[in-house]
Every structure is written in structure tokens, then in C-alpha cells.
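Below you'll find a set of structures to go through.
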Structure P
Amino acid sequence: MNTKTMLWMMAILVGAALPAGCDKRPPADDVTKVGVSAERAVTVGDDFESALTDWQVVAGDWRQRTADGRGVLAQAATDQRYPVALWKKQRFSDVDVTVRFKPISGRIDASGGIVLRATDGSNYYVVRANSLEDNVRLYTVIDGHRSKIAGARVDAPALGQWHTLRVVAVGAHIQAYLNDQLLIDHHDETFSTGWVGLWTKADAVTDFDDLVVTGVAEASN
């Protein structure tokens, strides 16, 4: 293991030991749930049953493969800080993104995440769930530096099982769900439009399937 890899892995381990901070209880059952305007929205998806198109690998080892008789998008790199793949099919402002993910392994991290409103591979929101932690968190990533802006306590999603992650962003209002439970209800204005994508961290090996995006498409210039 080279010195650079050792340093970032140590940083991740130190960060994992920090207190939960802003992790809270999930929102009350009667909280208003936001949704993308059906009149303005388009819906696109990728079930990963055929060769990848429109995907830009920013970092990591992302590839289509077959698992349990189905096509999945697998991320298998274990030596990068934030493996990210952006779906360059369409940029969206208001957006509702759902994906199924199966965390397979990881000792430092075992996560699956949704990227949204990405300007590029270093600037975006990400919502992630981690099988090694009892929380779901919303982050901003700015110039490659990640900052937690909201989080909720939840039972850690089990390794080796499929889970559903969903993020809805309408204007500055962002809500995130794990397995159909609303966990994050937050407002932030850092990013207003951009690409969607998928995300893991550190040594997490994760499969993704059934990506569905409903959103207001950004007009082409």
C-alpha cells in the first residue's frame, strides 16, 4: 500500500470515529412530502441490462455485469476515496431519483449513494446509506471536499441485501428515503441543477440496479 493511500484511509477512519453531530430522528409521519411537478417532468431510467451508455466514470471501477440473472452496475474499486459515476443523459433542476443498491463488502465503508445536481465530478449533492453505520446522510461535495449538511439515525441496511434509496429535490427542499421511509427533510441552496449519478466510498463494493429519474430537464443551450 503506498503512502498516499495510507494517508487517506487513516483520514477516513478518524472521520468515522467522530460523533454523529447533526444526525437526528426521522421526520414526523405528517411532514409534507415534496414531489416534482408531473406537468413539467420527464422520466428516464437505466436497468443496466445492456451496454452502458451516457455514463462518465469520474473515479472507481464501474462496470455492467450480471448478478442473480439480472444486469447491474457494479462498483468494485477499493482504493479510491469517492468512486463516482455520472449519468450524462440529461441535466435536471427539480428531480426525483430512485435506485436499488446492494452493499456487498467493505471494512472502512459499505455504502451506496445517489449523486444529484452535479456540476461535474467534484461538485454535487450526495445522499448515502452505509451498512457499517446507523445513519443516512446528505452531503455537499465542493471541489472534492465533502461536508455533511443533514443526517438521520436509522438501522444500518444489511450487507448482501437489496435496499432502495430515493432522493427528491424541489427547489431548495431536499428529502431522502431509505426503503420507503422518509429520513431527511432539509433545505439547502448550494446546487440548483446538474447531472445525477451514483456513488460509493473507500473500499465499498456495491451493486446498483433499476435507476429511475423523474425531473425537470434543463433546457439545452
Structure Q
Amino acid sequence: MRKFIRGLIRLGLVVIVCCVFVIGLFGYFKYKEAIAEVSLKEKVALIKENENYVPLEEISPIFTDAIISIEDHRFYDHGAFDVISLGRAIFINLKENELKQGGSTITQQVAKNLYFSGKQTFIRKAAELFVAFDLERIYNKDEILELYVNIIYYGDGNYGIKEASENFFGKSPSELNYDEATLLAGLPQAPSLYDLSTNYNLAKERQKEVIEALKDYNN
């Protein structure tokens, strides 16, 4: 009986390794196809040319601290991916037999916004990871964070921190106060769910989570 169980475990491990290999291989092909169309450096250069692009030093540090705390509090401590978050997400996804959690770092989210859209799949997540490795190799953490806050969607048609700050509060990103900064930091997780024009109360509930994360992780 023990031999049978050990055999099943070995078989299971082989199947898992094979699945990971296949997903990684197809993810790599998807990644190569994406960067062949437009290289990463070209993508980033085009984004920075946008008139609404804001350098990190011109953004309220309250906001950047808040968004790191709620989205990826170990951002400055890990590389392209966070083993702890990824492991937790894989466990939940396998248990639910679907992608319920992404376990994505800020770097991976930048990769997704730069190149990939549509339905989330394991292959697309693998492709995102390859782009994330490139991002971490070419750019430093502050540059990646700067890209992130400038390209993510905040709801109500606002892409990037400048549009969100000006359209919601009539202020530049550098002028955001604590209440405004923590409210905005909660929106990117689910912009349609926390849409300020239609779901303001939900956005305020999300803001409480941001404030708690800021207290817990911003030492």
C-alpha cells in the first residue's frame, strides 16, 4: 500500500512538472511574440512621452506608500515575482480549479498592462513573468513603480495618476492629501467595483483596507 501511495505521489509530481514546463514554454512563446512587435524599451519610451506622464518625485509620497502597502508590500524586497504570494495564489487556484488569485507583484502588473489583456490564463501569466524579469533587469524599482502608477486604471475613464488626481480632486499628484491618496490607492484592484462615481461607499470601504495596510507595512 505504501509503495502504491509513493507511486501515486511520484506520478503526481511528474504531471505537475510537465504541466509547469508546458505552460512555461507556451508562455515564453507568447512573450517572445509580444516583444518582437514592440520592444520593452520602445514601449516604456512611448509611455514616458505621454503628456500625462508624471515622474515619481512629483507624486505625493503618501500615495506611493499607500499603493505599495496595499498592492505589493514586499515590492522593494523581492524580484520579478514574490515566492510567498505566488505560492499562496497557486494553492488557491489549484484548489478552486481556476485563476481566482493572481499573486502578481507590481512588476508583473506593469508587464500585464504593457503587453497583455483579455482573459487571464496560466500561459498569459507565464508570459507576464518573462516580461517582468526583463523589467527588473533593465529598470530599477523606483522606475518600475513610476511606470505602474502612470499606466494603471483608476476608474471613470482615468488612466494614470495625473488623470485620476486632476479629475477626481482637481489637484496635481504632488498635492494629494492623506484622505485623497489612500482613496485613490484602493481603486486599481477593481476600478469598476470601486468606481467613485457609482460605488463611492464601496471605495470608502476599500480605503479602510488601504489605511490598515499602510499602518501595518509602512514602518
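Kindly point out which one of P, Q the value -0.49, -0.79, -1.02, -1.26 was derived from, the read-out being log10 I(q)/I(0) by the Debye sum over Cα atoms at q = 0.10, 0.13, 0.15, 0.17 Å⁻¹.
Derived from the structure labelled Q.
Taking mean count of other Cβ atoms within 10 Å over residues 66-73 as the quantity of interest, name the structure among P, Q where it is greatest.
Result for mean count of other Cβ atoms within 10 Å over residues 66-73 over P, Q: largest is Q.
Assign the value 1.00, calculated as FRET efficiency 1/(1 + (r/R0)^6) of positions 58 and 82 (r between Cβ atoms, R0 = 30 Å, to 0.05), to the correct structure from P, Q.
Structure P accounts for this read-out.
One of P, Q was used to compute relative contact order in percent (Cα under 8 Å, 6 or more apart), and the answer was 25. Which one was it?
Corresponding structure: Q.
Where does the value -2000 come from, among P, Q, when helix-only ellipticity at 222 nm (-39500 (n - 2.57) for each DSSP H run of 4 or more, over all residues; to 500) is the thing being computed?
Computed on structure P.
Could you figure out which one of P, Q the value 1.5 for distance in nm of label points 7 Å out along Cα→Cβ at positions 130 and 154 was computed from? Show your work: numbers first, answer last.
On the way: P: 1.5; Q: 3.4.
Clearly, the read-out refers to P.
Where does the value 18.1 come from, among P, Q, when mean count of other Cβ atoms within 10 Å over residues 186-193 is the thing being computed?
Q
Laboratory data are not the source of any read-out in this text; all were calculated from the coordinates shown. All values derive from a computational prediction rather than experimental measurement. Cβ atoms are built from the backbone, for glycine too; each structure is taken alone.
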